[in-house]
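Computed from the coordinates by the stated procedures, all read-outs in this text should not be read as laboratory data. Being a predicted model, the structure only gives us computed values, none of them experimental. Cβ atoms are built from the backbone, for glycine too; each structure is taken alone.
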Structure I
Amino acid sequence: MTTSQEELLPATRRALVHRIAVAQAEGRAPSLVAAVVRGGRAVWHGSRTSVDGHGPDENVQYRIGSITKTFTAVLVLRLRDEGLLDLGDPLEKHLPDTGAGEATIAQLLAHSSGLAAESPAPWWERTSGALRPELADVLGEQPFLHPSGRRFHYSNPGYTVLGALVEKVRGAHWEDVLRREVLEPLGLSRTTTRPQAPHAGGWAVHPWADVMLPEPAEDLGRMAPAGQLWSTTGDLARFAAFLARGDERVLSADTLREMRTPAAPHETADVASGYAYGLGLETRHQDGRTLVGHTGSLPGFLACLTFSVDDDVAAVVLANCTSGPLPFTIAADLVRIVAEAEPRIPEPWRPTPDVDPAMLELAGPWYWGTHAFALRLTADGMAVLEPLSGKGRGSRFRPHEDGTWTGLEGYYAGERLKAVRRPDGTVDHLDLGSFVFTRQPYDEGAAVPGGVDPEGWRGIGTA
């Protein structure tokens, strides 16, 4: 029997409608729109509005605020993948004389550069970008509040600097590079730097009365790479599918996996709340699942894009109010509703078409001292080494042509795994960053560092 990605079940769709209806009513949002993505495509769009008969659809633009940062991060990672820069490079190497040159590109992406959270007054989100025509106007006289690399401190100026870096390396305006390298390849025709009809207006809702005040929609100028974009649930649904799966025309799945890997030092409060920041993507733990994406806000607008890789479900939520609904909570609930009501159906198991006998020889149990591990080969050509107890250090390993592997996660991330063979070609042990794994605990026939007591294993009475 085969299964296909069908539309959501009626009960699931009603639960999604109910969730955004509660959010719009209790959050007192003039309008709220949402989308759900499953299997790489949008399977549901919904909206609630205070204006009868004018429910916005998936083509109506809203301002998405800091979700813009993820687009900027994608541009920077493209430069890295092309070999035009390294994430460990100090900014000064590529963009000199900013006053922030000691911060590395990776630190700027991960908000660990030490730069201030905001630009100098006046409040940049409600004033014209013409007031800050140069990077010096954005960074101010004392750009750094903390030593670079020491702590996570969210920085809007940091992403302004990254936008300027893109412009310098590409020799073109940030907006033009974004359109050419990301928006057009992914078909995001309704994602723009300035609003294009149909679009929502931004509103402030009085905290103690049911009245509203229009918010200004300023052109952010230099600050654009930190929060300028307008988009739709339709476009952001496609962007979410890209972030989860990759697209070789823009970024590979491996690079996107790197982007969502936590890269900033954790603050105590962030650890407690299950929050971490990668390279332009936030990671949060909610309802027992890991959600990756970004939130955004500007006066008059709230936004969230988040996805669960394990569930293959993403959600987008946009609202046109300064405060009220909690977009991440709503989006997380939409993911949960679909994931729990209609769990992901796994692909059928199929045997591997071909396997290298030398790799197959390494599969099975191994021991690090007395700790029992198993090495398993996966259908995607990788190896997984994990403790049999389910607790302790484990990782996936990517193969190389020379027969070695590189760890991808946790303690073993970046560490090299190799099989050490005897003169006759048989495997003596596995070497993982100098740790020796043998077929038996402290195998006397293997090259165990420090040697093995010649009298072997014994009971307490024979010591």
Structure II
Amino acid sequence: MIKIRVNEGRMKKIEEKHWKWFWNNYNKTITRCIEAEEEEFYYKKYNEKTKKYDIEEKITDIEIKRFLSYINKTNAQSEPEILKIIIVGKLINEENKKESIRYITENILKKFPKIFCCQIQQSVKSFLKNKKIIMKNIKCSDRNNSNEFNKVKNCIKDYFKINKDILNIYVDTLDDINLKIDQINLTEKQVRNFNENTFIKFKYNGNEEFIQMQKILLNIFNYKLFTDEGKEEGDDWGAYSLLKELDITTCPYCNRNYIHTYIGKEGMCRADIDHFYPKSKYPFLAVSLYNFIPSCHTCNSSFKNVVDTFLLPHLYPYENEFDEEAKFKTSFYTGEDNKNEECEKDNVSQKKEEYDISYLLGNSDNFKIEIKPKDCESETGKKIQNSIDTFQLEELYNFHKDYVRELIKKAIIYNESRIDELYTQYPELFSSREEVLQMVVSNYICDEDLGKRPLSKLTKDICDELGLK
């Protein structure tokens, strides 16, 4: 995970453009009648074929009207304060918590449980289903698994503890959760009967209101419109315009793929835009600037998909990165790896050559690439582990052993004195010793430059491990 670094002045201009684009379309979409005895809202549907807004429809549902009234609250300057924070406010505002998207989202979930019960149920059930699969895999393995099983149970406890304030509004059985978790034993029957539908009882049933709300909100917070605009000359703002101005070149989630933005006469390409909080679950955040994470297609569509990072905390690329809290390293395959490694389809172990010292010379693939949080029990450590698991970083980075083997050989050839020699010998080529090392490893190794090229975090960490400095 690499931090997204954008100049503060440039980001301010991006915020202004994004708000102007949204406010212009919002005023075309929503009509608010506050003079009536009871506040009324009307909205126009956006027609993708005609690129125009169609006939107005009156919103009659009381809860939805109450929600729209809430997000349209104005401040002393008559600005729609909550709405503006949703669109261009920071996801996490350390200086003023009440002006952060996370704070507003938390309040919305508490104030409008009947509307959002459907997406909360989806998120909780999805989380529990994932843990059930992990428990099943532990049960099927032959290794000593009590510690791993307890880790899964503690992870479930943490999930309900972190989200207690919100889930208490939605879940009837929250007080019994820890007891129910403690009662789960590692037997085939217990794992099989760990059913997310019976494990917890929700207070609200039915999803009609959420579907209706989602339909209205995805029209108001129109992400499809945003992705359609900004492609052609004359378009003021849209996905292409935003990504071009952000100028982020590698996926911050995996740091494995380039995500350049290009607009040409014969075609164009851009990064995927991941919604850090999924728009399917939080439709009012569908066009929130700081909910947009430029990413590669693999991370966005194959792995993250609709993982609910609001209820299951992950590192947030505008604020966090792995840095020194999680580092790549290499190590031998051991007998324990052969016990743990099983083929998912036929349960046949895939044998690894153990303690193969030829890998230390870069002559073998019989080693593993690992990345783990420095402190697994800390809040940051848990976010890091969630990010590693969601994007399957360990599994994917083990496809880059050829790259690591080259680094191992370079570390043998280019020792510290050799790098000093090159720097002294070619003063006209290198302005610093760091430039020599960058040339040797063919990648950036400075913290602030890690987002410029794929595999830079891996390169930096393995160089540190090998003493290539």
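Out of I, II, which structure matches 30.9 when mean count of other Cβ atoms within 10 Å over residues 313-320 is calculated?
Values: I: 30.9; II: 20.2.
Comparing all candidates, it corresponds to I.
P(r) over Cα pairs in 20 Å bins from 0, in percent computed as 20, 49, 27, 4, 0: which structure among I, II? List each step's numbers first, then the result.
Values: I: 22, 48, 24, 6, 0; II: 20, 49, 27, 4, 0.
Structure II accounts for this read-out.
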For Rg/Rh (Cα atoms, Kirkwood Rh), for residues 185-440 alone, which structure out of I, II has the highest calculated value? I
A value of -7000 was computed for helix-only ellipticity at 222 nm (-39500 (n - 2.57) for each DSSP H run of 4 or more, over all residues; to 500); which of I, II is the source structure? I
Match the computed value 25.0 of mean count of other Cβ atoms within 10 Å over residues 281-288 to one of the structures I, II, and report its label. II
Ranking I, II by distance in nm of label points 7 Å out along Cα→Cβ at positions 113 and 209, the structure that comes out highest: I
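From which structure (I, II) was mean count of other Cβ atoms within 10 Å over residues 177-184 calculated, if the value obtained is 19.1? Let's see the in-between values first.
Numbers: I: 19.1; II: 14.0.
Structure I accounts for this read-out.
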